[in-house]
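Once you scroll down, you'll see the structures, which are given as structure tokens.
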Structure P
Amino acid sequence: MADPITLARPYAKAAFESARETNALGEWSRMLGMAAAVSKQPAVHVALTDPGRSWQQVADLFSDLCGEELNGQAQNLVSLLAENKRLLLLPQICVLFDELKAIQERSVEVEFITAFPVSGAASDHLEQALRARLKRDIRLTASVDPALIGGAVIRAGDQVIDSSIRGKLAKLAETMRT
């Protein structure tokens, strides 16, 4: 069977194009996020994969679970996914959609993890430096992980900068094993 991301890509692109045409990227991102969360629930997974239900029953059940949160176009997507037995791809569709949205908006989610709390000024300085380097708007999320021992880890999209003590120790251990 094909990789779920590969199967989800055409649906994500179609949803993105529809959202872009109607200037509703934020709304679609919210709807897909909510639908993805619903599809991940164990009881919903069982209901969606029940061979005794027709695709229309599955689509109706899913739309009922989501309630008023889905507009007409999103409900059409749910019906199409149900008909093609692809509703369980909603988490991947959501991720791909948000990646396309970030490219369109020239923005990136950045996770800044440190061993100790940092000042607001340091976070602001990092945000400005990343904005200049990546040439994108930055949405910075800071968190503390004492397991890093010292230093920091920065994740921006698919780029990772690990300057933590834990990361350096792991790299040293790997070098010593080879």
Structure Q
Amino acid sequence: MKAHQRFRHCPSCGEAFPGGAAADPLRCGACGFVYYFGPTCATAALLIDAAGRALFIRRAKAPAEGQLGMPGGFIGEGETAEEAVRREFVEEVGFAPEELDFLCSYPNSYDYKGVTYPVLDFFFVARARGDEEPQALDGVASVHWLDPLAVDPAEIAFPSMVQALECYRRRRDPARPGFLLPEGAMRD
């Protein structure tokens, strides 16, 4: 069920919606309140070590429990995407990447407790310093250093992460692990 379908009453005046559910955008005939349902934002990063391996987490919770993902999560109010991905890294694996390079963004949907939330995911690439010791913390069953070129897309938690991995595969600099080629120099 899409998020707007959960609204049965106007959040401003409390008037019931005709037909029992709000449309998108939500328009209240009683008080004139209008609400546009847009995506929430999330962020994640591929942390690449000197050998070209990427840090993946195995998710401990639904949605996509047991599948691989990149450390990351929802962006909080007042946070930039970069601040959020650093916070999420600390919460999930115990440390934050220093330098972040923007990779791409992709739309996604997040099914949680019967509601499908539209999400816009922002992806970054970071380089490991070499002294990181990732731990499986909040919402993480385990951590793994894997070759991002060999990870099976069927094991990845969300379609947007599969697309981001494909973007990384096209844009990675084969001579410098964790660095990206300019978009105009992308390989096929």
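Out of P, Q, which structure matches 1.00 when FRET efficiency 1/(1 + (r/R0)^6) of positions 87 and 119 (r between Cβ atoms, R0 = 35 Å, to 0.05) is calculated? Considering all the candidates, the number was obtained from Q.
Identify which of structures P, Q gives the largest calculated value of FRET efficiency 1/(1 + (r/R0)^6) of positions 15 and 71 (r between Cβ atoms, R0 = 35 Å, to 0.05).
On the way: P: 1.00; Q: 0.25.
Going through P, Q one by one, FRET efficiency 1/(1 + (r/R0)^6) of positions 15 and 71 (r between Cβ atoms, R0 = 35 Å, to 0.05) peaks for structure P.
Given a computed value of -4500 for helix-only ellipticity at 222 nm (-39500 (n - 2.57) for each DSSP H run of 4 or more, over all residues; to 500), which structure among P, Q does it belong to? Only structure Q yields this read-out.
P, Q: which one has Kirkwood radius over Cα pairs in Å, as calculated, at 18.8? Walk me through the intermediate numbers first.
Values: P: 18.8; Q: 18.0.
Computing Kirkwood radius over Cα pairs in Å on every structure in P, Q gives 18.8 only for P.
Consider the structures P, Q: one of them gives 2.0 for distance in nm of label points 7 Å out along Cα→Cβ at positions 79 and 95 as calculated from the coordinates. Say which. Attributed to the structure labelled Q.
FYI, it's all coordinate maths here, none of it is from the lab. Remember, it's a predicted structure, so these values are computed and weren't measured experimentally. Cβ atoms are built from the backbone, for glycine too; each structure is taken alone.
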